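Take a look at these structures.
Values in this text are rule-based calculations from the coordinates and carry no lab data. None of these values were measured; they are calculated from a predicted model. Cβ atoms are built from the backbone, for glycine too; each structure is taken alone.
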Structure I
Amino acid sequence: MTNRALDWRAAWDGLSGTVRQGRPSARALAILDSRHLVRTLFLSSAVRCGIITHLRSGRSVAELARLTGSRRPDRLRAWLQVGVDVGELRRRGDRYRVAGRRARALAAGDTLLVAHYRSILEYQVGPYAELGTMIRELDSGRDDLDRYAEDIAQVSLAALPFITSMLRRTLVELRPARVLDVGCGSGSYTRVVLESDPSVRVDGVDLAEDVIAAARRELVERGYGTRIELHVGDIREWLQRSDIRFDLVMLLNNIYYFESARRQEVYRELGNSLADRGQLLVVSMTTPGSIAAAHLDFMLRCQAGTASLPEVDVLRTDLLSAGFEIIEEQRLVPAEPLVGVRATLRT
């Protein structure tokens, strides 16, 4: 009993000292932040090194060391203990397995979550870690958009259900025969269009050759090979070589890759590719409006080039200045400034 009383007194003295020395509420929040950070770092590292899939069933440290080629089982055991203490792993004896909801989803291969957690260590942390260089050096742009194109494409699919809702409604109303998917990426929205009508044809253009190749394979496997043409290249250069007229042009979650000063010109060039009464569908995260939007805008501005999120008023003004009439404008996610705009050329 004496030792227990002394422990409580020591804890109380320590707490009182903390209150006197600093800002207790700020320190308490910092502790909570650090716990969230440790969980994120644990899950990100589990995905990055591929160990998460081995933890779907109970594994001993020795088994995990053999599977991962670890020559430092002491470090491996310490890392596993982190997972236990943040609630993502369960330990029974010397065996560990996934327990938390995030870890279970990652071990099961949730594509979006895997890409999300892998991206944190691979490129989301970078601009913050190098902030001094990012804000001082003119030529300090990063190459994350090229190096991690596939992960970025997967992470962007978080917006898929919200954008798909507006896209399907547009397809029902417009009934397009020919569609252009600008920055088609993994082909997710191309697939939505192809599923809407057995006769519709889609051209997709994207800069990432590997992403295009993967999208082409998947769409061909699904039986859409005769109705798609996927091209690698810059959309503006491709449009100069093409004489196709489209009933619908989709610019979904990628206008921010174009230099802000030239977006009106991009809209004009896309407008020139529209058939009579054709429509342009633009969807983009905008700024300001949320933590996610601010984070994405900062990440984009730290890349080589001139990428940045548009302000919603500027997006609207650019379309009007490029000769478009706005048919519909919708905020697609209640808590995020993800905006969808349908427009047609003024007559």
Structure II
Amino acid sequence: MHALIAVLPGDGIGPEVCEQATRVLDKIGALGGHQFEFHHALVGGQAIDMTGSPLPAETVELCRTADAVLLGAVGDPRFDGSPVRPEDGLLGLRRELELYVNLRPVKPHPQLIHASPLKRRVLSGVDMVIVRELTGGLYYGDRGREGDRAFDTCVYTRAEIERVTRVAADIASDRSGLLTSVDKANVLETSRLWRETVSELVAVEYPKLTLEHRLVDSAAMHLITHPSDLDVVLTENMFGDILSDEASVLAGSLGMLPSASLGPRRRGLYEPVHGSAPDIAGQGSANPFGAILSVAMLLRHSLGMAAEATAVENAVESALDAGVKTADLLGEEAADTWQAGTAVVERVSIAGVETR
């Protein structure tokens, strides 16, 4: 297979973790006879510095022609309060590529139970996927300021809710059959439409699923007190952003969580959840596992290489089993970013796997 991968390192620790993720892809390519062609482009604060825009037209065009997009992180405190912000690049990219759903799997690694503040018994059996609507809600509604008054508008349409619900319901159908929809229907009109639409669609198209509704405040509490009760969690844009970051407590660190942003075409955008972490940028201490696990999602969802994706996930598990832990994972002898990446590269094996 030949695949063009658009690589957007971005800000902060983004370039450091992207470097390790592409090393893993190179290893998969060498083992399986695949050619991954990496084309780098600007996004976020780095792009503002170079071009004045957080999302240059050249970056959009590259991403439209690529088979998949790998992103490091966006965000730079230098632009706090600026009318042009690095995060606008990511929001714009989601819109330009029609990436309307974000998948964030959360499954604590047994080797990292000690890194979570939660008790071992609470973490037992946790294995969930958070399905977040990505191009609607407060993040994309009208906003502005009028003197001392500011406003952000939350808008959802039935069609937007239906398409993300189908993604979540399909995933739930392949797992336990439990779908938990999160909203704020006791207060917000958009949430009332959300609950109504999800209920109607699941009843008609997925009658075998078990659907439950939770208010977002209750869901946030349940996520910490009884996380093993949850399997597939469906929610709107802002709630999904907050809940999936909260779920990092289950995994021991934000640095462990991958994500996939998908749309109507096979091409997707893959990025670790952790953000730009400017306080540790350039120190070589960033955790690359989230970016590497995002590469596994890239292989599975955009390139149709499920066996190779599993090989990457197994290599991360093996590295953790061997005690390779970065500083955020409370390792007694913390590995640096390059060492952690090397530990995964050395353990990637697709022996016995039929490759294409």
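Miscellaneous remarks
- Among I, II, structure where distance in nm of label points 7 Å out along Cα→Cβ at positions 191 and 319 as derived comes to 3.9: II
- For 21 (percent of Cα pairs over 35 Å apart, calculated) the corresponding structure among I, II: II
- With helix-only ellipticity at 222 nm (-39500 (n - 2.57) for each DSSP H run of 4 or more, over all residues; to 500) derived as -15500, matching label from I, II: I
- Origin of the value 61, 46, 35, where Cα extents along the principal axes in Å, for residues 23-222 alone was derived from one of I, II: I
- Structure with the greatest value (metric mean count of other Cβ atoms within 10 Å over residues 87-94, set I, II): II
- Structure from which 11 was derived, relative contact order in percent (Cα under 8 Å, 6 or more apart), options I, II: I
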